[in-house]
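These are the structures, in structure tokens.
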Structure 1
Amino acid sequence: MTTQIPAEVPTAEFELIRLLKSTPASDRWSICERLEKQLGDRAKAHRLFERAGAEVMHGEACERLRRNLRTALEAATAELRKAEGLVVELCGPSVYDVEYAEGVAGDDLLHLISTAHRSARIASTLQKAIG
């Protein structure tokens, strides 16, 4: 997909960043070429383009890592919920594993898993609040 690059490329860094964000990565170099022609100074155009490009890449990296964190926290929460259910099942009347149902270790394990599950849910909520 090719984006229409405006005839006049913004030279204010903030506006250039906005243009770069809205332009697919494969089409961004044409913005630098347009800047060169517009400014008549290749070095200045490249410095401006590199500063704006670095900011865009930083933002994209943050977005990617935030998505990965959200996915990891959701997976951890789901697995801890599953582990909690398995310990409850081991202690329940249908299975009644004596070592889990009657030992202190079973209670402690359930408590630790429940605490971790609660912590993972809180971490997920905090992460969503950040974005």
Structure 2
Amino acid sequence: MPKGKNDKAEKDIQVYCNKNGIGASRVAWSAHMITVSGGAGAPAITPALTAKWNAMLAKHNVAQATALAPHNCAEAHMWMALQLQDIAPKNCDMWVYRIDNRNRIHRDAPCPNCQQWVLKEFRSQNGVKKAKTV
């Protein structure tokens, strides 16, 4: 698969957005699941999941860098959805997209909040593997 391209994710997202009437938003795709940014896109939050999420943020010293709280991003929702399925994010590739107001899909980078942790938690982001540490 070419770096930065995932035809399966793009097709899945287009179908999902059309079926659910989702426009102008950010979405994440991983492990054949799709999550959407904003409060409505959040998975079912449990106290145990909240504790794991907060521990992960603390481990990576994540500081809120945008007006949107870190837990409301599509990437955060994907991390949480994987945790709820007992799937380790480190074994998954994450693809991030922006849906424009004409319902077109554009590959995107994680927001400033998520840039602080996505490549530390997922195997890759948009086809780019994390840097190996020496």
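Bear in mind that the values in this text are calculations on the coordinates, not laboratory data. Here the structure is a predicted model, which is why all the values come from computation and not from measurement. Cβ atoms are built from the backbone, for glycine too; each structure is taken alone.
Values computed for the structure shown
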{"quantity": "Distance in nm of label points 7 Å out along Cα→Cβ at positions 50 and 122 - structure with the largest value, from 1, 2", "calculated": "1"}
{"quantity": "Top of 1, 2 by FRET efficiency 1/(1 + (r/R0)^6) of positions 26 and 74 (r between Cβ atoms, R0 = 30 Å, to 0.05), largest first", "calculated": "2"}
{"quantity": "Per distance in nm of label points 7 Å out along Cα→Cβ at positions 66 and 90, the highest-valued of structures 1, 2", "calculated": "1"}
{"quantity": "Top of 1, 2 by distance in nm of label points 7 Å out along Cα→Cβ at positions 10 and 58, largest first", "calculated": "2"}
{"quantity": "Which of 1, 2 yields 1.39 [Rg/Rh (Cα atoms, Kirkwood Rh), calculated]", "calculated": "1"}
{"quantity": "Among 1, 2, structure where helix-only ellipticity at 222 nm (-39500 (n - 2.57) for each DSSP H run of 4 or more, over all residues; to 500) as derived comes to -26500", "calculated": "1"}
{"quantity": "At a computed 32 (relative contact order in percent (Cα under 8 Å, 6 or more apart)), which of 1, 2", "calculated": "2"}
{"quantity": "Label whose coordinates, when log10 I(q)/I(0) by the Debye sum over Cα atoms at q = 0.16, 0.19, 0.24 Å⁻¹, for residues 42-97 alone is calculated, return -0.67, -0.76, -0.88 (choices 1, 2)", "calculated": "1"}
